[in-house]
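Each structure below appears as structure tokens.
Throughout, read-outs are computed from the coordinates displayed, never taken from laboratory work. Here the structure is a predicted model, which means the values were calculated and not measured. Cβ atoms are built from the backbone, for glycine too; each structure is taken alone.
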Structure I
């Protein structure tokens, strides 16, 4: 590698098709490739060297803030790419930075929607309601949301808002007009971002989190008033996601069940598995779609019934059924699938 600076590190991350670059004083630089952390072939960075590397993008005012224990977030443009960096203090006298590469192109649904493409196309064609895309950390759920959103972007003349605390993609307007709101930079909260979107004549809004009960309330109001709301949620399964939502509602759980029964379009859950025959990972999706049976189960709070419907209702899909299909097609090994079978 050439003399080390941020440009050469960004180039290395780009060449390796990494999603993230990690720098920390006293540590060897690392990149994340296909979900795995990989150390680069170079010496650990001491505080002075790392400070010099970061100096072009970390002015003195920001450096003082980091040294005081407060994080700093900043977008750095590198050629045709953008990196979102978070800078923070590490240890007694250390500094660290993580840069997430923003891709200019959102993966098309046909590329990432294996096994769930009809459902995702139906979501993209829907004009109103609430869609929850769930899964554990690192399962690619935000990529799924962005791919659905970009399909709408390419096919409809609509006003789209993307609300995110950690951007992953840079959207360009196509048939639609797209605005990305970076929470912490463009606005101070998800609640404020939703207020902005509501006042700006939106058609579709996508959020990478549901951080508060107030944000959920605003999302449901938007869904009820004729908008399409697509949101990420950290959960291990469809039923787990709904349990968490209802559990967070407290005394308002009954009202939330009624609202979900009326406005929910679909809840999906996904995981990523190593491909059996080649490099990379394959997504495994499960879901429920709104129909009379799922609406009735939501209305009564019968989440066990929802789990049953995933295995029996043609509008729903269980993770086990998806894994059976992937194993039969040779895409995933039975050994990998068995770890996550219910």
Structure II
């Protein structure tokens, strides 16, 4: 996969029912629904224009809900502006940023670090946490410096953690997590959550589900897990009532919402895509980073933008929450949204 926006994640879903929910209460929900629709339209437009630019594209992002397409030259800028979008001339193509990110992926054994693409600054952002060892910090810093101005290094306080405890949505005798999305495969209902949760094995229960068994579990590399849904099909919606009818790729600058069994609802902004996050358990690839607040027990919970599902929570720190993209999960397991 070659994302054009921003990805990240690790947490536990917070909903009272295992049915993925988020409803639209009347008047108060209208502004967010309007924003979600506007964002999805802007992303669709930018995606088409960026594809048409080919190698002259530096990717795109949202700025207060409006699409900005990065370009390498004046001719490309004219093409973008002719389509009614804002152009921003940058130095590096999206392909070059992706190649830089992939080069950094060759650096192994460096827990408590992460790197992903920030199209708003036309850079790959490398994060080094103070929980990283001096040797790890030096190794990642050296690799980043070799990439020149395509990379920006940020030093972060705290520690990257999986958010796998203290949730109240789904649980077994080893841990608690959150349901991400109700899905189907071959006409049968399943529950989608985080792979670091299903790696615990066992039988899961909670909300309107009991006796759920693990059928797929992938972590590290991916962070996807699939459980049976013995109680029948659940609704394709968040526990607030918001319906989820499609999956989309996250975009830098996009405002998103989340649900988790510990922290509940809330939102934030997507800050990076296609991020490689080096948790202590291993590397999670293709994550997208957000400013949403999550905590232990939220793992597996959903990120979404209106009716568009974006991903399931992996974990993070006090500043950034990382999610694994829903599009990759549906592809990998041959799933459809319920």
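Before moving on, here are some points about what is shown:
- Look at mean count of other Cβ atoms within 10 Å over residues 222-229 for each of I, II: the largest one is in II.
- Comparison of I, II by distance in nm of label points 7 Å out along Cα→Cβ at positions 262 and 326 - largest value held by: I
- Among I, II, structure where helix-only ellipticity at 222 nm (-39500 (n - 2.57) for each DSSP H run of 4 or more, over all residues; to 500) as derived comes to -6500: II
- Cα Rg over 2.2 N^0.38 Å, for residues 126-237 alone derived as 1.43 - corresponding label from I, II: II
- Kirkwood radius over Cα pairs in Å derived as 21.6 - corresponding label from I, II: I
- Given 13 for relative contact order in percent (Cα under 8 Å, 6 or more apart), calculated: source structure among I, II: I
- Sorting I, II by distance in nm of label points 7 Å out along Cα→Cβ at positions 38 and 310 from high to low puts I first, with the largest value.
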